[in-house]
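Bear in mind that the values in this text are calculations on the coordinates, not laboratory data. Quantities reported herein were computed from a predicted structural model and do not represent experimental measurements. Cβ atoms are built from the backbone, for glycine too; each structure is taken alone.
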Structure P
Amino acid sequence: MKSLVIHNKLVEIETVPDPVPHGAWVVVKVESTPICGSDKNAYLSPTPIRNAGHEGTGVVVGTAGSSLLKEGDRVILNPLSGCGECRYCRTGNYIYCPQKPAWTSHFAEYALVQDFVCTPLPEDIDFDLGSLACCALGPGMGSVRRMNVRAFDKVLITGMGPVGLGALALSKFLGAYVISVESEPYRVQLAREMGADVVLDPRDPDILQQVQAVDARTPLLKAIECSGNSKAERLCIDALEPLGMLSCCGENHTEIPIRVSEDFIRKGLTMMGNWHCSTHDAQSMYAILRRSPVVGKIITHRYGFSRVQEAFDQFMTGNTGKVIINPWQ
């Protein structure tokens, strides 16, 4: 089969053996696999990376001992893997499993995946749209669930990359008033098209005051940080009013200044992280994929394997929403 190897800003196709199903691991013919922001690490890596790609949808074409899936099943390939036995895996939160076995790349014609990390893909949801259920919508779904976002809320969302656009689509689907923060013109326009009520530029020196001035009669009690930028994280903490909640979805491996007394004790803030959502949220995920009038706008570019270099180069410009790769084209 064809599979991608990525390094030094180069994306190449190599031929490798087809995977073989065994136990609970099934073989899926990959129909749609998005590029994730974390795949930038592979793109910039000085050494070849062969296990990038961890989202997607497809059709089961090979099983061995699986009791959950059969050949012909349409599935969503949720990210990463799990042991299948710990409390995180048992409750649908396998993403936090501390003993993840190695997984294979989804940037391939076929992927070897565990049956329990796959969720069914209904016939009325196409493969490209269904692939948004992974890293585009997963972190936002976990956030709106845990913060109980409702129609009466004002929500601040920082960073309008695919994860932020997903959080925007979910928040608007629930009826919330959304303040988006983004500087990239392409994504500013996309956020407006998807229904953001206000879009502010984080480069403005008065950005905090601007956020606080928006619909000042309604308290700002919920924020979703999707950029991974330290200044954006600090903006959310400062902008939230007492008893507010912040969900961090953007990856940031550096430290930010935190004042426990002023930021949390005396404001009563709750700060949480959301990597993904539970596989038990599948029905809610189907609902937004079927009924949201804007969720499909998150997908802005589609490429076949014949144009994978162009796909990654375009994604790295930032002038995209979600970029989808179709391995069989």
Structure Q
Amino acid sequence: MDPALRVSATHLPSPTNPGADRAIQAFRWAADVAHGEARIDDSPARPSPDEWRSVSIVDAREHFDRLLVSKHPESGLDAIHLVRGLDVWLPEVAAMEGFGDGEWRHKDVWKHTKQVVRQSVPRLEVRWGALLHDIGKLRTRRIEDDGRVTFYGHSEVGAAMFRRKVARRLGFEGFLYERIHFLILHHLRASAYDGTWTDAAVRRFYRQMGDGLRDLLDLSRADITTKRPERRRRGVHMISALGKRIEALRAQDTQVAPLPKGLGTLIMEAFEVPPSKQLGTIRERLEQEVEEGRIDAGQEGRYYIEYLRAHPHLLASE
């Protein structure tokens, strides 16, 4: 069992549990540092691993949450790491320190992560997503023959690590669990936008992202940490352009019927389909194609006839 899972709600700070008191004091100090109410040079005594584990999940989450939504979360993260709180509660994050730079020729993941947290909007789900979005990199780093460093699949691996370890250890559930998992899994999706996506691709993207789209775009902006001003400007511009294009397409879609009038007649003539349940099914399938962003709404009838010719499985009777 993960050692950090050996936590009980009965281990609340009390006069009979001085170890938990020391750990709570360290938690509180780190959060105070993040809020500018304490100095990192005035660190308390470092609790032992067992003392850290004696804190309840509820108390640990309360202090981590307060730290993350602060004005200076990177200072708070340095503080909690200094007193070894991350080693017990978030070893996946603690392992980031020193992972990168130097001989491996890629950015330091710990420094990058702290910058992303600081740059992200102070909504709890986004800040947690920022802190955990790259935890999969430690397990997926590969050095190619030409010296390039890759992290293929780190989003999927990181999401699995959150689901199997981090979420259990810190008691995430409900909306916050779902949203953090979503952000880790999809954090690279928006940054792939380069302006060449078709309207259908943009529609497919925002429909797949659902109600997590706003948080994802906010995290994507924060995830741009390059030191090159031009690359940074381009990255921020692309995320903003994607957001504006989504808004425009959404507005258009609310005004345009998904399929044109008279399309049923055209389908019957083109494919010899009689007025029947099959005809209704074909229209429903086309509407689903529109909803999922594979084809555009509001086009002329021949546009959909040609699409049906190219995808004959949509004509099949049930």
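The greatest value of relative contact order in percent (Cα under 8 Å, 6 or more apart) among structures P, Q is that of P.
When helix-only ellipticity at 222 nm (-39500 (n - 2.57) for each DSSP H run of 4 or more, over all residues; to 500) is computed for each of P, Q, which one produces -6500?
Going through each structure in turn, the value belongs to P.
Here distance in nm of label points 7 Å out along Cα→Cβ at positions 235 and 251 was derived from just one of the structures P, Q, and that gives 2.2; the source is P. Comparing distance in nm of label points 7 Å out along Cα→Cβ at positions 139 and 219 across structures P, Q, the highest figure is found for P. Kindly point out which one of P, Q the value 5, 22, 25, 19, 14, 9, 5, 2, 0 was derived from, the read-out being P(r) over Cα pairs in 10 Å bins from 0, in percent. The correct label is Q.
For FRET efficiency 1/(1 + (r/R0)^6) of positions 107 and 243 (r between Cβ atoms, R0 = 30 Å, to 0.05), which of P, Q scores largest? Top value of FRET efficiency 1/(1 + (r/R0)^6) of positions 107 and 243 (r between Cβ atoms, R0 = 30 Å, to 0.05), among P, Q, belongs to structure Q.
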